[in-house]
Structure 1
């Protein structure tokens, strides 16, 4: 391959948007779902969260499966499964069946987000990997922004089932498109897995300073970013809340695409991750020292800094790992530890904000940013 296949990269990115839509199609209409199951109570939260629990449990295992089955087979199979599940959810299922469908959807989601970076790396020239991996890293935030802007009013007008039907159609379209443009996989390497083998493979992945490094940094990013995106707008002055909530994800994506790509090419992916955490630390201190519009600007600066971490973490996968198998395991570890962060970050910051108010943002961010810088410094020393 003498050039980057940008059309294939964009098709894979579209598949990533469909995968993020498996969260967004439920998350943005959560209030609209409640009347469908009035008996649900706290169990309604499982409709959103159970998809992430699958990633926590099986993230690295999915990386192993991608390496053994083939990334193309895994991607297209997962998209087909995702389309079928969304189509089933058009009908108002009993709550237990809905949660069960979301568990299966969690495996579909996990397979897409682990296979995606492997496939992008395979169709990208080394000089373009910073750009393509940064583009891939935007799929989650962008999908939520699109779902909030267009999906929520659509569901409010036509019902949640209509939104699920649209997602099913888009996901099926992504599967057909990738079946046409992706190069074929080699023969499967066999998928016989045992508990002892899975544990040994996990140990190998997390013991490697190349495979584990992107995921370890990414965990501290997800602990911070999802919690900040969820709770910081509610901590600024009321007149700025709506604008802050709308701008934070967009600023993060813009920083990742416009500045992150340039910096990764200039100083390398790991250095950009560390620089992003350092800037997040500064922004958290500014948040503590200011009020009013100053806190809004600090929130946006924090989002921009974490946008650098987001894109560079994915760019670090091919930068640190040469083989397809190692890249698949690194992507699986990112999915696993990333889901740990998204699951734990928000409840921790919520508890802290109840005790400390707006200052909780600073005390929450400081140790996580320092840990993100430190873990990459430690892994760099191990690689040396």
Structure 2
């Protein structure tokens, strides 16, 4: 074969493979753009589920199943893609807090102080623990009701009860392992577990760090007002209080990092993401602080009364609901309103953002993507 012809063939092959690389690169870029676009939150309603009574618990997820409970004590598992109810369980009292997923089971907290552990697969009862009943050493009735859910970690469940005690239970059996006694005002907020420690906010304005194995208080501090459920992130713990204080503390060495006052009662657990610390307030505001130093980033007015559900930070947005039943969508960087979702019945319990979909409950349970 002549040399010129060989050179021509090689040139054509070079052009062919060059074009092929460009086409493949273009296809890859197109698919990447489509994937990013598909993940962006559009605010389109995916489904809504109407129930016989409003949901009063937060929403948890495991696989393709959502879990939540209602004012009348009904507990539901629903398909997260369609909203179809998979199974239902009838408890004796209103369900509070966010259900705790424990391997193949899910644990719900009822207002009468009872914890119910149900099978994820079919909703059958595995164990139940607690509940109102009994008398103290002075013969007075003991009220050990619950107003929030349990935290799970290290094979145990941790729950705050109105009997002033933090209870640690074996997650497999529901048997009590230890109890820690809080202040005279009682315990109403869920604790948080992280790396062998339990972080607890008390209505006496005390913030406590408790050894998860022994139940002994290792450290803590004060806030001057009732302390909400703390949040652990990046080796720090953040907590807010009803006197307007928001604090950041380095867990190792319990080193205070910053404390600010937002001049309004902080009524939610802090949400932490994208360099922001976000809390809701008793006057309907959503306040975003710089996570590194506590400086104010922005303040958004929902005009919806008390914000009691923890805000959600996801996909460049902050989602926050109030007593009017609308979920406000706020630009996380600017604090400007993007839109609002839902409506009808207040939003009192924590929602969930999972796989690009926002789930929350008011008069119904909603899914938006």
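Suppose distance in nm of label points 7 Å out along Cα→Cβ at positions 295 and 327 works out to 4.4; of 1, 2, which structure was it derived from?
Details: 1: 4.4; 2: 3.2.
Going label by label, the one that fits is 1.
Kindly point out which one of 1, 2 the value -3500 was derived from, the read-out being helix-only ellipticity at 222 nm (-39500 (n - 2.57) for each DSSP H run of 4 or more, over all residues; to 500).
Only structure 2 yields this read-out.
Comparing structures 1, 2 by FRET efficiency 1/(1 + (r/R0)^6) of positions 103 and 343 (r between Cβ atoms, R0 = 41 Å, to 0.05), which one has the largest value?
On the way: 1: 1.00; 2: 0.65.
Answer by largest value of FRET efficiency 1/(1 + (r/R0)^6) of positions 103 and 343 (r between Cβ atoms, R0 = 41 Å, to 0.05): 1.
Among the shown structures 1, 2, from which was the value 11 of relative contact order in percent (Cα under 8 Å, 6 or more apart) calculated? Write down the numbers at each step before the final one.
Working: 1: 27; 2: 11.
Source structure for this number: 2.
Looking at distance in nm of label points 7 Å out along Cα→Cβ at positions 335 and 359, point out which structure of 1, 2 has the largest value. Before the final figure, lay out each step's value.
On the way: 1: 4.2; 2: 3.2.
Biggest value here belongs to 1.
Ranked on mean count of other Cβ atoms within 10 Å over residues 47-54, which label among 1, 2 comes first with the largest value? Mind showing how you got there, number by number?
On the way: 1: 18.9; 2: 15.0.
Largest calculated value belongs to 1.
Quick check on the output: 24.7, 110 is Rg and Dmax of the Cα atoms in Å, derived from one of 1, 2. Which one produced it? Before the final figure, lay out the partial values.
Numbers: 1: 20.0, 59; 2: 24.7, 110.
Traced to structure 2.
Suppose you compute FRET efficiency 1/(1 + (r/R0)^6) of positions 151 and 199 (r between Cβ atoms, R0 = 35 Å, to 0.05) for every structure in 1, 2: which one lands on 1.00? Numbers along the way, then the final one.
Values: 1: 0.30; 2: 1.00.
So the calculation was done on 2.
Bear in mind that the values in this text are calculations on the coordinates, not laboratory data. Note that the structure is a prediction, hence the values are computed from the model and not measured. Cβ atoms are built from the backbone, for glycine too; each structure is taken alone.
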